[in-house]
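Multiple structures are listed underneath, in structure tokens.
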Structure I
Amino acid sequence: MDLAKAHVLVTGGSRGIGRETAGHLIACGAKVAICGRDEAVLKAAAEELGCLGIQADVAREDDVVRMVSDTVSGLGGYDVLINNAAIGTFGRLVDTAVEDFERVHRVNVIGAFLAARESAKHFIANGGGHIVNVASTAARKGFEGGGAYASSKFALSGLTECWRAELRKHDVRVMQINPSEVQTGFGGREPPSINPSKLQASDVAQAIVDMLALPERGFITETTLWATNPQ
């Protein structure tokens, strides 16, 4: 697609991968809206990026309905969803509380579903669109202590395949990206310093941009991004 003509919503766009992706898209000429729960962080990010900031919690249905409506009106159109908002709780099975497990799935699965559903309604009515689900290598292989998080990303991967089957006939491209470990503050694990041999948020952002930029006659259904030789 021509990114200079894109109208993009990035969920979880005030930090990390979401913020970097918004910045990359803006640099390509796209009109961008970002959403986040923390009003102060969202406002600062939107001002620095020069984009529309929409306070919303993707786990709340009424927030998501408003978020998509505000994106359409605020950008003067809407054709790309970057389904990025996610949280992580990590712990062994015997130590995981129901509340923590449900909270991860409420954001990572139900939140992604709500954002995609409301966006798809608009895309279908307007002749097409693009959805990029930001999953993880944890959507392909579980790991010790990752039950809540990995199961949410496995679920997102299944949803991606279902939505792709449903929406292709409406000219909606549904794509998934699976980054391995990325150096952000995700899950409260702020890296003490940036390791140049490991993935950074900008690497994932560039991969998302490249996926979207492919001519619309075709699309990359899924891609996985690993650090080449992390030391």
Structure II
Amino acid sequence: MTKKIVCALLIFGFILPVLCIPVSADSFPFTDISKSSWQYEPVKRAYELGLMNGVSRTKFDPNKRLTRAEAAMILYNLKSAGESYVRYSFKDVKQGSWYADAVEWMYRKGYTSGVTAERFGVNEYITRQDLVTMIYRMYEQEWGLNSKNSDIYVREGIVSSFKDSYKISPYAMPAMTLATGICMIITHNPTKHCNVPPIITGHNGVINPKGFCTRAEAAVIIANVYLIDTYI
């Protein structure tokens, strides 16, 4: 197993033209996130690493719903893809837009599809299960998720322990099973197995698979994915 010697808690975000304004790293400037909030630490990490900015100089808007285009951009950044294209598969993807190459890259790789054959749904909000499914498809082969020799240990039955697990769409079940149950990276040395947090967690016994993902939730999810990836 190859270990990457990198900071394990990097959080990838996206920078939207006009909407996201860079801020000084001297202090945490966002007045819409209190220190007692669960959102504070993941947002603080993302901000201090210079990977996510606010929607203004003093507002992060952690509860803002994530669009499908924004989700594609986050994952494109996560993999440092860098690919660019001159032709795009969806009619609602505008050439030269900040998200165009990210969406096309995700689509050509088979990590995502459109809401219809001709439309990606760039401005539609993305659900929690759909973001996790995109991630699962990105890492399915790289992490050996369908191999008996996978370095990832997933606890069985975790996803079904949520009261609303029946709401998970069939196509998203493998991804949600992994995301809720992952807990350890297996190494060749049992004394050096790495405990990792689940990619996604629920609240009060529910996982809310079809709820729209927020900026703060996306920061937590992507941070956990990055942490896992550093050990694979």
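Here is how the numbers come out for the structure above:
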item	result
Among I, II, which structure scores highest (criterion: relative contact order in percent (Cα under 8 Å, 6 or more apart))	II
With Cα extents along the principal axes in Å derived as 48, 45, 38, matching label from I, II	II
Mean count of other Cβ atoms within 10 Å over residues 80-87 - structure with the largest value, from I, II	I
If helix-only ellipticity at 222 nm (-39500 (n - 2.57) for each DSSP H run of 4 or more, over all residues; to 500) is computed and equals -13000, the structure in I, II	I
Distance in nm of label points 7 Å out along Cα→Cβ at positions 48 and 216 - structure with the largest value, from I, II	I
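Read-outs: derived from the displayed coordinates by stated rules, not from any lab. From a predicted model like this one, the values you see are computed outputs, not experimental measurements. Cβ atoms are built from the backbone, for glycine too; each structure is taken alone.
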